[in-house]
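What follows is calculated from the coordinates using simple rules that are stated; it is not laboratory data. As the structure is a computational prediction, the values presented were derived from the model and not from experiment.
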Structure I
Amino acid sequence: MERSNVKDIYKWDTKSLFTSEKDWEKLYTETEKNINFDKFKNKLGDINILLECLKEQEKISINVEKLYLYANMRVDEDTRISKFNAMHSKATSLYVKLSSESSFIVPELTELKKEVLIEYSKSEILKDYDYMLKEIIKNKAHILPKNEENLLALGGDVFSSFKDIFSMIDNADLPLPEIDDGKGGKIKLSHGMYGVLLHGTDRNLRKTAFKEYYKAYISLINTISTTYYGNVKKDVYLSKIRKYKSCLDKALSTEDVETAVYENLLKSVNGALPIMHKYIEARKKALNLKEMHMYDIYAPIAEGVELKLTYEKAYELVLEGLKPLGEDYQALLKQGYSEGWIDVEETDAKRSGAYSTGIYNHHPYVLLNYQQTTHDVFTIAHEMGHSIHTHYSNSNQPYAKADYRIFVAEVASTVNEVLLLKHILKIADNDKLKKYLLSYFIDMIRTTLFRQTMFAEFEYIVHDLVEKGQPLNKDNMNEIYLKLNKKYYGDSIISDDEIAYEWARIPHFYTSFYVYKYATGIISAISIAEKILKEGEPAVKEYKKFLSSGGSDSPVELLKLAGIDLTSTKPFERAMQVFSDTLEEFIKGK
């Protein structure tokens, strides 16, 4: 379907950003001209000049973000339109220019005496920047001299090239074939279609799709191995240059998270693997399989109970499910529905998938490709969780503290999913639907908590090897990954030979030590949702303090506002108990 055939109610409103492309070009020209910080260089020891510099950087950043957001959204509406692709490239270049021009700020501040920085961080006129200044004090040992910082900033495109190369392999060069559909026809394999087939009921088709999909990666495994090894070596290089203890230390320090949280996650999940193995055994029995393979892990246990709802009915269900979050949260959900926050329909050449995005001083946006499936109902709740988190943060924090860390980015979205699921379970009027929903929740935990932690453990191991001077190649990475797969999934499933290559198809591995945040996110979200349902308004009030906190402190400290302390084992234990209880309910319901 072409976009021109979609009703306006189902499109996001980009005119609230720019009424025309001419207005975009005007702001672009003005902004590009103003990206010049020479008058501030070597003068940040004066607190008033520092304030002026930070305010100038803030003003320009807001404009650059607005330009980029508009261009990116227009590209995603229809990736074929060259003028929007050109605008996107220009906006991206502005980001690079701004980063380069302002790269002196942190190094110059770092060169100031610690006592001066402490004084700055306590100053009333710099109160919007106190957390940033505290971070500079903490990271003084890792900031390079100004010229070297500028060189690193200019090298951003080089350092991201491994990710770009893999993206090209994965999206353009991967030789995905057509496969027999078992009915005399052909199906063209793609990343999206592979997921559809693995969630399907035709086991032969699942097996064929699995074998052929991995065959494509295996055919390029030497190139992929070399690319990923290069990415890890890049991580090691940057961590050494900045004098961190390890790549993990650098990655987590960037988000002000202690490495103990990562290690606590691995330890806690490894300790709970017997529950995971019990689930795999229960899934095997539910599917009535003598042998279960990796291509059976997504097969539907309960059939014929898909939530086939129109977008309007799905949104109504989301509203009902999220009522525990209060009237103001409901009002924002309704505002998003009616005031052009959401782009709903799948159209020709539109970007696939779903996301939430936003900028300061403006409402957020959500991209969907809504289909009448259970997954897409939950996607509405998920993405609106992101958007409303953004709204609360932007509304309650100054620009310098509004942007929350990626570490907590998945918490609000997952809280929404858990609350919605609990609501649907409560109103479900038949055992088949309940069984389906229980399996949906269990699989949410399996894929987001256990699977992402397995990915995190793989990253932990391979980076450690390279830091110790050992090379990576397809053989040792396959061996490591296959061993982890067997450990996490247990003996009730056959770890097929192809699964050893799964590491080779994970795009997130090119943003190192990212995936663990999905696991800590769902652990936090499950705990928060349980508190809200049990305690009501007091827990909601705590939760909204967290949503309103933006990036005003370390993410671990901000989660404590919602009653979640990831430096302790309690949230991990609570999440594992919920997983265990849900599994028991599922087993009894059979």
Structure II
Amino acid sequence: MCKAVLLAISAKYVHSPLAVWVIAAGVSKFARLPHEVVIVEAAIQQSAAGIADRVAEHSPDVVGISAYIWNAALLPEILDELREKLPGAVITLGGPEAAHNAEYWHTKGADLVLIGEGEYEFPALLDKLSANDSTPNKIKTQNHQFSNINPIKPTPKHQHKASNSHLSSLLSQLSSCAFEESAPPPPADPYSKAYLETLSGRIAYLETSRGCPFTCGFCLSAGTGVRYFPLDMVKGQIDKLAKSGPRTIKLVDRTFNCNAGRAFELFEYIVGLDTDCRFHFEVAADLFESRAIKLLASAPPGRIQLETGLQSFFKPALEAASRKTDLEKSERNIKTLLKGGNIHIHVDLIAGLPYETYNDFIGSFSRAYALGAHTLQLGFLKLLHGSKLRERAGELGIRYSEEPPYAIISSPWLSEDDLEALRQAENALQHTYNKCRFLTTLEYVMAASGLLPYSLFHALGGAAPNRGTQLEIYAGQLYNFFSGLPGVEEDKLRDHMVCDWLGMVKGKNMPGCLKSHEGRPGRAASEAEKYLGRKPGRGEAAILHSGKTVVVDSETRNPVTSLYKLHII
């Protein structure tokens, strides 16, 4: 028997890691021998030493860690700490960041890198280590051979620290093997009682299929094909999660609606649930059938969130990235879905794709912004290990950082200054529009000043960069910037910002720059009480420049935008 610790290192505590629980369930279901598995959850905000201490207190024989771009920068330090605290343990890495960069992690202290599906490979590894099976290529679990165990022999630096010669001697015996069948069995159910107890309102993740049929050059799932999990199993997991208390359940399927019929059945099931959970899907907007759009229009407000990666409207860039999409159909479907007002829509763009210049990207941004999605993510090309664009980066002349997340530095089409300008715009976009902050103010300022969306966000990002600025202070910076733009009238600006502020926050004092036209606080409170039929709370009413009173009903919140309902009386 082996004792193993599975270590999950998330980007934020609010993200509940799925992979380690899937692998733990895989050990219970697929291992031939009994093993003890302990899960340790951490976040990148914690110290490497502290994380290693939590692992070491369990005295494991094997440590398994999932490596991703968000934790890769911290991992070398964690590995050093684990080597000091657990000299005899076998340290095993998996996940996309390790699988496509195995030799690097060898130099950083990993004994093994598992490539592929960990819920099958990790139990096979534990069986191998526990049984001291000296026959390579025959790692079996319940009559299946499991693939892609990629051994890395311990370096001399680590060999002398190994106190468990049994485990250490087996490392060099492990080698690749293949499935005896055409496809592996469905993964084990990760949603154990122990997992559900860790949720406590955090974001939960759900996988209903694995792989992607598309070949996008920036993605690690490109061209892997798709394996769908049994629908009955998926529906049971949906029920279990929906009853366990998370606010959001994110489906990690790379393109959820690539199988239209299957997607429709699951959408229909989720729309019909009696739950307050919201479900987040990554979809291709151009693959929606009319019946799916009609069904989604009937969903309870806030139940469904759709994230769609348009990436660019510049067709040469999409072709260079092997991205196949019907842009015009995507636009039509997004606009139709938005009309219902019940679904949160998130649109992605990627700056830095081959052949798309700064001005070309501004064109993509303008077209995407005009859709009116609730979130417009301005992302930057990352040259991930294992991606086709990383392999072609030298040929294309794309420079990128050698440190995670391997972001683009420059290309023949975007200079470093161009990218800095785009990041400036992204900063303002992220802290206003994408957080549903000052939405009517943005509309007014654009109309009054004549500035196009990108120009406004670029200028705002330069004048008032937000690096964790408190909202009250940021509101003052916005007011000062907007009021200096040609065509903007201060009284109208203030009224818009007052209304936006009341709709955004609850119980917070209004920034000083917005208080000039509040008038007598008693009058606003009195009129609000008459209208609401109850005594208003702090910050629920204000007097506008027009003399009218704006009242916020802080008990009524839009489930799609999370904004409070406003009344002008």
Structure III
Amino acid sequence: MRRAHAMPFGAEIRPGGGVRFRLWAPDVDAVSLLLESPGEPRTLAMEPLPDGWFERIVPDAGPGARYRFDVDGGPPVPDPASRWQPDGVHGASAVVDPGVYAWRDADWRGRPWEETVLYELHVGAATGGGGALDVIPLLDPLARLGVTAIELMPPAQAPGTRGWGYDGVYPFAPNRALGPPEALKRLVDEAHARGLMVFVDVVYNHFGPEGNHLARYASPFFTERHRTPWGAALDFEGPRSGPVRAFFIENALYWLEEFHADGLRLDAVHAIHDASRPDLLEELAAAVRSRVDGRRAVHLVLENDANQARRLARTQGRPVHYTAQWNDDLHHALHVLLTGERDGYYEDYAGDPRRHLGRALAEGFAWQGEPSPHREGAPRGEPSAALPPTAFVGFLQNHDQVGNRAFGERLAALTDREALRAARAVLLLAPHVPLLFFGEEWDAPEPFPFFGDFEPELADAVRAGRRREFAAFPAFRDPAVLDRLPDPCDPATFRAAQVDRTRAEVPPHSDTLAWHRELLALRHREIVPRLRGAPGGSGTWRRLGASGIEVAWTLGDGSRLALRANLATESCRCPPWAQAGRLLLETPAGAAAQAAAGTLPAWSACWWLAPA
């Protein structure tokens, strides 16, 4: 089977031969195609079309041809819709024939969302510096672990050969560090052969600063009406924003169709400013739903600090727009309980972390419109209790929560094993969809600090920015501590993040791995079959004594799932529980009997399931 997503821009192989080159350059009067190979370089004038478009059909061009555009007589620029940048962001674009790769997953229809167990990974750090093909040997162990979906940090072309990917500038071109486009397609194909879904992290809130030339010839991409933490905002609502919106909507469809991805995770959509109706996020979701619904399962997941519950709305149990959102509230409450940290955004949870945890487990968001102290009293969030629990993705770690720390410490370096054991029992059996961060399943000791690969001037700015960011925290008032910050642009920082998977085979890491396997096997056996049709508004919670909580949910088959947990260093008194259904799990041993008698041990979690 061959797959290709037809795009209204970029370089498209024509059915009868040749290549059509198309560029939107509304700020200039003339554009030339610079065909650099094969053969002698040629300069070919492009035909102006209405609304700022330019086009040229080259009958003798084909796959592998290298090309750029002359847009204003300055240095030539790559194609912003390039499918392949073999020499990185500063090199020529290459024509790609998407039909070259022969897919073997013709029968793949995806998996239902309620079966999802996500595994987020950075390809280079998870494979010892390898590419997409090097992920393939990890797939069978992940399937045995109980993972059902891998989530790739942004695979789009970004500066250099290492980095997180959130500074990408060519969103249609797989990063050359992964290998050619066919390598990433093979990874998806191999994942599907093992029953694993593949999610792609996409960034639609900004372009990276290095290698982005759009401002020279397509300034309507940007607006000064809004700002983002990363520079000028993209303009999705201006009078000439139609091609800008189409660029990113086509990108979403491209990953889902040409690379056969099963879902997208949209990065930081709270930084997308659009007062249009429908706005970009609504239009994008509608395009995806209309294109794929009924043919296979595709899932759209948001990162959204604004906690906009309306974007997760359901109709007859099905998502109207977005399937789920990463639930930072759940993470932050758990993190405060496990570590005691209260700097930065943790200050919003430090005053009463158990209330925030209970509400996040039962209702989704902990902040549903209340004023946020961290945001200087601005209200945050919308009511979310009416949403089903599967509208939220829960996690203890991810690239942000580990990598945005000064030294990139993983959670095992910040708390003790018994605390983590209980927290994992809470996370992996809750009816939310769980996410693991690569290496978490065996408590990989390697840090995951921020790292990148930039030109020298930008690298200096990135280093200085990291120092300014952390200098505001009390722990870094000592200049000697600040001087210990890892250099994000030093290749050694990237190497330090590469996990040693052989550690998973020896204690205590093998014990942690076994605990994850046990929890996920229990989840797939007892929880997942009951999640389909789980109603909104079915979660409730209450405090138990000084430090415990009790949370209960009605699941899709009418059964009742209940948790009693005490994520604290001391035991606490709680009301006796005479009948709570069938015990699914207890940690530590004997905790359920003590909970039933009226005491919750320290760092304990007990799960019960009662029939309808």
If helix-only ellipticity at 222 nm (-39500 (n - 2.57) for each DSSP H run of 4 or more, over all residues; to 500) is computed and equals -7000, the structure in I, II, III
III
To which of I, II, III does the computed value 210 (volume of the Cα convex hull per residue in Å³, for residues 49-384 alone) belong?
I
